[in-house]
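Read-outs: derived from the displayed coordinates by stated rules, not from any lab. Treat the numbers as computed from the prediction; the structure is a model and nothing was measured. Cβ atoms are built from the backbone, for glycine too; each structure is taken alone.
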Structure 1
Amino acid sequence: MNKIKYALLRFMQGRYGVDSLNNFILYTSIGIYIIDIFFVKDFYLSIVSQLMVIVVIFRMFSKNWMARQKENATFLKLTKGIRRYFVCLQKQMKDREHAYFLCPNCKQIVRVPRGKGKIELICPTCKTKFERKS
């Protein structure tokens, strides 16, 4: 067992591995594949799903770290607002004493106490003023 483990570690040495973009492509591919199997049954949709898995494998085994990091950084930059929105929702569900809002300008998460009615918030990052009901 240890020989296989170390052989795999040696093989992956110097390769890029998994990142956020890979996870997104893989989960999207699985979603497309499930839709294809149960609802649409389209040959081309199946091909798209399989090509996405090939892209994930290529990125994972790539030795060109700089290109893969640049792709991932671009993906993270493009999805920053969406990811912040889901983090804000997650915090909102866990914390019942505070309300969480996103700044409309910079997407920074702002926390305020619940039950204060309509209040004016000032973003700590960009100093934008906006009103929300807590």
Structure 2
Amino acid sequence: MIGRMHHVVIDSRDPLALARFYSGLLGLPVTYQDDTWVVIAENDTSSGIAFQLAPDHQPPQWPDPDHPQQFHLDIMVDDVAEAGGRVLALGATPLPGRSKTSRVYADPAGHPFCLIPRPGWAPPIEAGAAGDGR
């Protein structure tokens, strides 16, 4: 092993707004922010997701291969339909493409992400919510 992953970094025209979206989606608090960089993580000494200012960010155009998706996140949820309503309330946009069990959305900066059913080996999502009592 050479190293250990610290953060996944996502470009955005508005890092704080995008961090707040993912904070609501994943139940992770904002642990650091300045004018160009915002981090969400379990706490301020753990790795997480960082959002960096990219004033010229061009979002992907799902599913157009001429404008590649760059990356996407698979977010496991207990109930895909119920979680879909919640991500829409956070500011997500539904995208074309779905399977029998998953749904595709764009975050407020246009990055695609999928809601997938929680695999049987993973503990329930709501049981692991970050101290919110759900």
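Structures 1, 2 were shown, and relative contact order in percent (Cα under 8 Å, 6 or more apart) at 17 was computed from 1.
Could you figure out which one of 1, 2 the value -5500 for helix-only ellipticity at 222 nm (-39500 (n - 2.57) for each DSSP H run of 4 or more, over all residues; to 500) was computed from? That value comes from structure 2. Quick one: FRET efficiency 1/(1 + (r/R0)^6) of positions 62 and 110 (r between Cβ atoms, R0 = 25 Å, to 0.05) came out at 0.05 when computed from one of 1, 2, so which one is it? Traced to structure 1.
When mean count of other Cβ atoms within 10 Å over residues 6-13 is compared over structures 1, 2, which one is greatest? Structure 2 gives the largest value of mean count of other Cβ atoms within 10 Å over residues 6-13 among 1, 2. One of 1, 2 was used to compute Cα Rg over 2.2 N^0.38 Å, and the answer was 1.51. Which one was it? Going through each structure in turn, the value belongs to 1.
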